[in-house]
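In what follows, structures are represented as structure tokens.
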Structure I
Amino acid sequence: MIRKLRGHIDTLDLTEAIVDVGGVGFRVAIPLSTRQALAQAPRHQPVCLWVHTRVREDAIELFGFASLEELRAFELLLQASGVGPRLALSALSTLEPERLLGALAATDTDALQRVPGIGRRTAERLCVELAEKARDLLGAEGAGEVTAAGGRAARLDGARHPGSRDAVEALVSLGYSRPEALKAVRTAVRRVPADASLETLLKAALAAAAGSGYAE
């Protein structure tokens, strides 16, 4: 079973990628979050994808993810009755893994209904079947408190800047608590261009932490 691919992106579409591994092209279905990560990767540099392999009588399907968290959330959804790979991909294209797991753990059906194809009844059933497993998975990944809004207590909330986690660690090393650092970087990411340097992001995060111009 294929669990991980490392190679170069040959073709990248909205819902799939062709990964060239030693001259062999693997067709991999991906959520939008993974597409964004692949699109931001440096050209001509190899990429790594975590892979879920689905073997059918007439085909072998690969589903790829930029992070292990995405893969685990995807495979958790597949454990629910009536949920197939396409709906699971749709969920991860709509909600980040932490937000999705948090919504399940907190039985936040409103958040789940944001996913195309998930109505109230389906959302309620997912919570009944997966809430406990989602809590276990969040705990296993070192998650913080699960909030009623369905996420971790101090998550990055959509921060897509490639230097966001480095900025968080830099603030922590300067003496800020991790929740303070996460909040400051989350604010800074929304204020600086997507291609801003790590130095620019860190300056914005420091300003946010100090409440100078970047406060929420």
Structure II
Amino acid sequence: MNRKIDTVLFDLDGTLIDTNELIISSFLHTLGHYYPGRYQRADVLPFLGPSLKETFEALNPQGYEEMIKTYREYNLSNHDLLVREFEGVKETVRKLKEENFKLGIVTTKLSDVVAMGLKLTGLDEFFEVIVALDHVQNAKPDPEPINKALGLLDSTADTAMMVGDNHHDILAGKNAGTVTVGVSWSIKGREHLAATHPDYILEKMPDILPILGV
């Protein structure tokens, strides 16, 4: 890589922490309540990545706020039962911190749930900046969340990298002008990410270290 990177921004869900089962079960619970028998597991996979407002408003323009409330109540009550850290994440993030990389989280989750996930997995000590859905007007793939994180870290896009498991993450990085990195453990599959042409795709999180010269 020709660019000297000093800042690494990570998506949270599906990238650093395994919230897939929590999210899928939250969608199935919510959709089962409002549309009994209509949605199966495979049907909700496309909903992973976009904001809840984007997903539920498309389904129910008049009642989406109530659906979001139902989703969040279930999600919060089951959070600690279902969330896990992906293998190799903590060791890799710790190494980046030791090497003085600036580290941030850029996510479409609300900040209170972000804090829960980071604390549960012991990752909360590593990140200087968190930009969550309630911190911005426009969610990924709009570049606003990445640009906000870069500003808070006193960084610039040409020295930054965005790492994520969803096409929203890769497109947001491209829109902001960062290096883009996909993770092969995306629940949507490696091909889904490859279609957005990230600069790199990681097989496991420690693979990021040699890319960064660590």
From the coordinates of one of I, II, log10 I(q)/I(0) by the Debye sum over Cα atoms at q = 0.13, 0.17 Å⁻¹ came out at -0.69, -1.18; that one is structure II
Comparing I, II on relative contact order in percent (Cα under 8 Å, 6 or more apart), the highest sits with II
Working back from 1.00 (FRET efficiency 1/(1 + (r/R0)^6) of positions 13 and 133 (r between Cβ atoms, R0 = 25 Å, to 0.05), computed), options I, II, answer is structure II
Note: Cα Rg over 2.2 N^0.38 Å, for residues 29-76 alone at 1.24, derived from one of structures I, II, originates from structure I
When I, II are compared on distance in nm of label points 7 Å out along Cα→Cβ at positions 21 and 205, the highest value belongs to I
The value 4.9 for distance in nm of label points 7 Å out along Cα→Cβ at positions 5 and 37, derived from one of I, II, belongs to structure II
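Throughout, read-outs are computed from the coordinates displayed, never taken from laboratory work. Everything numeric in this text was worked out from a predicted model, so none of it was measured. Cβ atoms are built from the backbone, for glycine too; each structure is taken alone.
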